[in-house]
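Asker: Below you'll find a set of structures to go through.
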Structure P
Amino acid sequence: MVINIFSMLITFVFMEFAAWWSHKHIMHGILWYLHSDHHKKNQNKFLEMNDIFALIFALPSMILLTVGLNNLNEKPYFWIGLGILLYGVAYFFVHDVFIHQRIKLFRRVKGQYLQAMKKAHKIHHKNLNKENGVYFGFLWVPKHFFEQEKQTIKQNR
């Protein structure tokens, strides 16, 4: 059981690197036409073409979960699929709900980590083009954003 939980946690962590790579090289690369609407200002649309990526990224999870149900303790397929699923759930709540407010929840959430994440994402969205993007990660936030947020918190006390 410990190896299964470990497989799930390692997969969750690995997904940050997979998300960074696919965001930089696929979404801002060959499939920019699906992702570009996510970078347009004042959209006010509930669904975007960019949401197709959620379905694309959910497929490996669904396949692994389904295949893994038949042998929960023999092979880690289910647990890897669960790690992908949990990352997707975290992505939805942090990116779509907290950062972009596509569902009006968590409007007044504070915290150095969450505010630093929000700032990094905001800077990513300042670039409206396919090229020259920065900060493609999701849960990992560069250290200088924490430092900036720490200063902001000190100034507001």
Structure Q
Amino acid sequence: MKKFYRYPVKDYLDALAAREPVPGGGSAAAAAAALGAALISMVARYSLKKGKPQAVEKKLTAHLKKSEVIRKKLTELIHLDAESYLDVVRSRKGTAAQKRKAKTRAQKVPADIAGQCYKALELTPFLVKEGNPHLLSDIEVAVELLYAAFESALINVRVNQ
């Protein structure tokens, strides 16, 4: 299966809308979170080299690096969630142990998504304070995407218990 994060946006959305088991809500949560993390990266980039004190510049650079690590992890989770759910579907005809193993993995992936959302959200207060003031709305959108993705991921953790 081609990795969903390699799909053009239109193709991913078409796949999401199709009558197929994957991608689904968990993958969509990871994609929304990756969008939020990307906005954080953009704001950090636009905030650098604006005459701020060296300590602020250093922290902006660190936030940018962190947001990029988070974004890349969330991008991988777009596909990993789909893979883990397919394991659940396949395990329905398997043993109780196979079903438990598949459900455990299907809980871990959205838990990872939620954790990455939390890490990304922790970066936003500094950017509100020290970031480019023209991009405050982008941080607000990032927060909303990350919060929605966090809550959505928790739904998938609960469903896979």
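A short reminder: the numbers here are calculations on the coordinates, not readings from a lab. As the structure is a prediction and not an experimental result, all values here were calculated from the model. Cβ atoms are built from the backbone, for glycine too; each structure is taken alone.
Asker: With FRET efficiency 1/(1 + (r/R0)^6) of positions 85 and 133 (r between Cβ atoms, R0 = 41 Å, to 0.05) computed per structure, which member of P, Q shows the largest figure?
Answerer: Across P, Q, FRET efficiency 1/(1 + (r/R0)^6) of positions 85 and 133 (r between Cβ atoms, R0 = 41 Å, to 0.05) peaks for P.
Asker: In addition: Identify the structure, out of P, Q, from whose coordinates relative contact order in percent (Cα under 8 Å, 6 or more apart) was calculated to give 28. Before the final figure, lay out the partial values.
Answerer: On the way: P: 28; Q: 35.
Matching structure: P.
Asker: Moving on. Given a value of 1.00 for FRET efficiency 1/(1 + (r/R0)^6) of positions 13 and 61 (r between Cβ atoms, R0 = 41 Å, to 0.05), point me to the structure among P, Q it was derived from.
Answerer: Numbers: P: 1.00; Q: 0.75.
Structure P accounts for this read-out.
Asker: Shifting gears a bit: A value of 10.2 was derived for mean count of other Cβ atoms within 10 Å over residues 101-108; which structure in P, Q was it taken from? If you can, show how the numbers build up before the last one.
Answerer: Working: P: 10.2; Q: 17.5.
Value 10.2 for mean count of other Cβ atoms within 10 Å over residues 101-108 corresponds to P out of P, Q.
Asker: Something else now. Out of P, Q, which structure matches 3.2 when distance in nm of label points 7 Å out along Cα→Cβ at positions 53 and 149 is calculated? Display every interim value, and only then the final one.
Answerer: Values: P: 2.0; Q: 3.2.
This figure was derived from Q.
Asker: Can you tell which of P, Q yields -17500 when helix-only ellipticity at 222 nm (-39500 (n - 2.57) for each DSSP H run of 4 or more, over all residues; to 500) is derived from it? Kindly include the intermediate steps, with their values, before the conclusion.
Answerer: Values: P: -17500; Q: -28500.
Going through each structure in turn, the value belongs to P.
Asker: Let me ask another. Give the label, chosen from P, Q, of the structure having the highest value of FRET efficiency 1/(1 + (r/R0)^6) of positions 21 and 45 (r between Cβ atoms, R0 = 30 Å, to 0.05). Write out the running numbers ahead of the final one.
Answerer: Values: P: 0.65; Q: 0.20.
Structure P comes out on top.
Asker: Right, next: Kindly point out which one of P, Q the value 12.8 was derived from, the read-out being mean count of other Cβ atoms within 10 Å over residues 5-12. Present the calculation step by step, with values, prior to reporting the outcome.
Answerer: Details: P: 16.5; Q: 12.8.
The read-out was computed on structure Q.
Asker: Thinking only about mean projected area of the Cα convex hull in nm², which of P, Q has the largest value?
Answerer: Largest one: structure P.
Asker: Moving on to the next point. Compute distance in nm of label points 7 Å out along Cα→Cβ at positions 93 and 117 for each of P, Q and report the one that scores greatest.
Answerer: That would be structure Q.
Asker: For FRET efficiency 1/(1 + (r/R0)^6) of positions 37 and 77 (r between Cβ atoms, R0 = 35 Å, to 0.05), the calculated result is 1.00, so let me know which of P, Q that is. Walk me through the intermediate numbers first.
Answerer: Working: P: 0.55; Q: 1.00.
Source structure for this number: Q.
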